[in-house]
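**Q** Multiple structures are listed underneath, in structure tokens.
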Structure I
Amino acid sequence: MIRELWSQLGARADCPLNEDQLAKLSAYLDLLFVANQRMNLTRLTDRSAAELGHIADALTVLPFLPAGALRVVDVGAGGGVPGIPLAIARPDISVVLVEATRKKATFLSETAGELGLNNVRVIAQRAEEVAAGTMRESFDIAVARAVGELVWLAEWCVPLVKVGGSVLAMKGPRVVDEIPAATGALRLLGAGEPVVHPSNLPGDQHHVIVKIPKIRPTPARYPRHPTATKGKPLG
């Protein structure tokens with residue numbers, strides 16, 4: 001039954017999933033559950049809940065990924081959602097998983113290897129460090145899920161995206177309060193007006209995907225170094 005839903009979500013994005021891809025999505029959950037016994041990767045310990053709340057939720061991003069070769073970065077990848085499911089569903093894209101916690105980054109690297117995901121690269125750094133290096137403004141899409149409020153998420157993600165690209169923030173109902181608070185930061189970072197889209201995840205009316213276009217280069221002073229932010233968001 002759940003594989004039918006996964007297939008429907010893929011088809012909705014003009015991205016049909018074959019049996020090998022469906023098997024890899026299931027195998028990814030197996031690896032996640034095993035690793036979760038020794039480190040905190042997910043709060044969803046029920047299989048059916050994870051099939052919906054992790055895999056199906058990740059696949060709702062597919063309609064927002066343009067066709068053709070893309071460079072996608074998953075900021076604060078944690079246990080690998082949505083980056084790993086997206087890499088499985090779209091083998092034609094390159095996915096970089098940014099995860100500062102080294103043991104989680106190790107899990108992600110091992111999992112990508114186990115699943116044969118040659119289109120996945122893992123970087124064990126903070127997003128601010130990555131954005132200060134050669135990957136700055138090099139991605140078509142930045143995705144983030146359950147990482148932080150939009151005002152912080154913007155500073156971590158927008159500098160990684162090239163002009164013409166987008167940030168896709170997977171958020172809950174509180175985003176209606178987060179968007180006004182992030183307006184100033186988005187302007188400073190070179191981003192345009194955010195647009196809220198329903199995720200259309202069956203059985204969950206609260207999840208949304210906030211699409212933020214990158215319309216101008218991000219000034220070199222952003223993102224700020226973590227020691228300089230002192231808990232104060234931009235704006």
Structure II
Amino acid sequence: MIYILHDDACEQNLNIKGELHKYLVKVRRHSVDDELFFRNRDDMKMLHRYKVVDVFSRSIELELISSKEEATEAKKYLHIAWCFIDAKSIEKVLPSLNEIGVSKISFIYCDRSQKKIKLDFKRFERILEASMQQCGRSSYMEFDTYKNIKEFITEFEDVKVFDFCENILDSDADFKRVLIGCEGGFSQEERELLKNQDSFRLDTPMVLRSESAVMAVASKILL
């Protein structure tokens with residue numbers, strides 16, 4: 001764990017109880033004089049360094065040593081427009097997309113999406129926070145939704161499209177926005193709508209699941 005999110009981070013003294021106390025003492029085996037880093041959700045760019053001053057059976061006391069502005073973010077910006085797939089499949093790859101550095105995901109209802117899918121952004125945020133503390137990222141990924149592809153491309157005309165085509169993505173490709181379909185790909189009507197957008201595929205004979213495509217494209221652009 002690179003840092004710990006805590007609502008009181010930045011205070012001169014911290015008193016840790018409950019599950020976090022158990023984790024720090026019984027799992028991580030922290031003891032007196034160990035140093036730990038914290039961030040506060042209200043000011044994520046600030047990194048606070050604390051020293052353990054006392055360890056008790058039900059609590060751990062820490063004292064602030066220093067605070068400094070230290071943002072940890074991806075070097076590039078990538079906004080993924082992702083046609084709705086099963087929420088559990090999204091949740092499985094969300095930590096990895098967070099670690100890679102994806103900036104934003106717009107979820108879009110497309111013709112072949114499962115229409116009854118409901119996304120719990122609060123749950124996504126909890127998943128992201130666990131990932132952020134592990135990888136060190138200091139900014140939250142953004143989420144929003146669009147009712148269809150037309151609505152999205154009207155707002156973002158620069159979006160590239162991952163689809164079955166002849167154009168293979170270059171190893172040095174660099175763009176800020178990409179549209180990736182759900183299982184089964186785009187409908188004929190959607191392809192007609194997207195005919196003026198730049199399209200590409202990856203250099204593989206395999207048919208990728210939607211979540212595999214998202215991971216592969218994000219990795220090539222950001223890493």
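Any read-out appearing in this document is the output of simple, stated calculations on the displayed coordinates, not a laboratory observation. Remember, predicted model here, so these are calculated numbers, not experimental data. Cβ atoms are built from the backbone, for glycine too; each structure is taken alone.
**Q** One of I, II was used to compute distance in nm of label points 7 Å out along Cα→Cβ at positions 132 and 164, and the answer was 4.0. Which one was it?
**A** Among I, II, the structure yielding 4.0 for distance in nm of label points 7 Å out along Cα→Cβ at positions 132 and 164 is II.
**Q** Using the calculated result -10500 for helix-only ellipticity at 222 nm (-39500 (n - 2.57) for each DSSP H run of 4 or more, over all residues; to 500), pick out the matching structure from I, II. Can you show the working numbers first?
**A** On the way: I: -10500; II: -8000.
The correct label is I.
**Q** A further question on this structure: Can you say which of I, II returns 16 when relative contact order in percent (Cα under 8 Å, 6 or more apart) is computed?
**A** Source structure: I.
**Q** One of I, II was used to compute distance in nm of label points 7 Å out along Cα→Cβ at positions 44 and 60, and the result was 2.4. Which label is that?
**A** Values: I: 1.0; II: 2.4.
It must be structure II, since only it matches.
**Q** Comparing structures I, II by distance in nm of label points 7 Å out along Cα→Cβ at positions 68 and 212, which one has the largest value?
**A** II
**Q** With Rg/Rh (Cα atoms, Kirkwood Rh), for residues 108-147 alone as the yardstick, tell me which of I, II scores highest.
**A** When Rg/Rh (Cα atoms, Kirkwood Rh), for residues 108-147 alone is calculated for I, II, structure II comes out on top.
**Q** Have a look at I, II and say which one yields 5.6 for distance in nm of label points 7 Å out along Cα→Cβ at positions 36 and 196, as calculated.
**A** On the way: I: 2.8; II: 5.6.
So the calculation was done on II.
**Q** Can you tell which of I, II yields 42, 17, 15 when semi-axes √(5λ) of the Cα gyration tensor in Å is derived from it? Mind dumping the intermediate values first?
**A** Details: I: 27, 19, 17; II: 42, 17, 15.
Here the read-out was taken from II.
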